[in-house]
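These are the structures in question, set out in turn.
We did not get these values from a lab; they are worked out from the coordinates using the rules stated. Since this is a predicted model, take the numbers as computed values, not measurements. Cβ atoms are built from the backbone, for glycine too; each structure is taken alone.
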Structure P
Amino acid sequence: MLKESELRTYVELMKTRFLEDPGVIFQVKDLDRAELLIKAQFEGQIEAFMEENAVQVQADGKGLLIGYSTRDLPEDRLMNVMQQSSQKLLAVVNQEELQVLQDRAVRQAQIIPQNWHTAYVDGAVYHLLIIATDESVKGTGVFRKLITPVLEKCEANKEPIVLETFNPDNLPIYEHFGFNLMESHTSDDMGLTCYCMMR
């Protein structure tokens, strides 16, 4: 488990990196307390997934990865983790903000096909949810250090890895590590595209 100071460092890292993400920008645009809400959401995510051993970090707050195998975290348990991860946000959000966030989440979900990977593979997959690395360590191998153990474990288990991203800048990075773009879903109304990738 992370110490409180470490947790704050990784929450700050996620906030800084994901405030540039089109999906997060869509979620919180025009909300006065956007940064506070994002930090609460990320803190809840880290803590909830940490309990499932689904968080890996690089020392000094420079990198974090959240992901899980559907073999280890089946749908019913995942739902519990997701509910648990929302508790920090629910503790600080007001009713008006909550309504906006829920409405936008419902709209976003329209272009994130649930279990899209089942059209390509049967059985368990590793779902890569988040990788965040500090801008200051770009090009130093921190991303590689985070993702390599996942790649090696999944290769050994013959388990595909899937991910979704709203950020087109992420595509070449993941392609470099052997991921392929399987499908994409665009909403002109939201100005968003969800890219579904698999390795």
Structure Q
Amino acid sequence: MTHDEIVNDYILRYREAARQEMRDFESESSLSAAIRRAALCELRNGKRHLHQRRIPRRVLEQVEMRLQRIEPRLAKATDFAAIHRSVDQEVGGLKGIGALTVYDISHRIGAYLGKLPKRVYLHAGTRIGAQVFGIESDSFEPGILPKPFAQLTPAEVEDCLCIYKDDLKGISSGRGHRHSGCVIASRQLRCSM
């Protein structure tokens, strides 16, 4: 696949499901409700998000308790980066809570607050995809990627780097690959990395 094909395939197959998930958080009744569902990693239907399926419920309940305590700080966050920093400081050190969960929870809370990522945040599978472009930092400006990626928001670039990490490695090595590591479940994008 080429970069154009990867971006077009992402838009066609995954964009709407990812956007619907964020619309679900935008429409929560209150910040407290958004924090609860984000921290417990629950989809609209009450099921656990596949990214966090292996995290024990008691750990996620601890995450919720800690994040509810900082609700005023989250409400005053000026941008996504501030939300991400606050979530990371509060729960990033808990056993079982890694960079992917910190990002996902931050993204969900940010959707409610109308503060979405302006940078691409790396973790797990996204880091593998970004390494193809020589990116080693924890986050980066999406404008440094090849032109086809300009059609995507930073959050969509994050999804795309994870979903198509094998294709991107194939492009850089001259071998073709089909994307793996991510599946669609309940019409929601899930990266298994």
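The figures follow:
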quantity	calculated
Structure with the greatest value (metric FRET efficiency 1/(1 + (r/R0)^6) of positions 58 and 130 (r between Cβ atoms, R0 = 35 Å, to 0.05), set P, Q)	P
When mean projected area of the Cα convex hull in nm² is computed for each of P, Q, the largest belongs to	P
With Rg and Dmax of the Cα atoms in Å, for residues 82-121 alone derived as 13.8, 41, matching label from P, Q	P
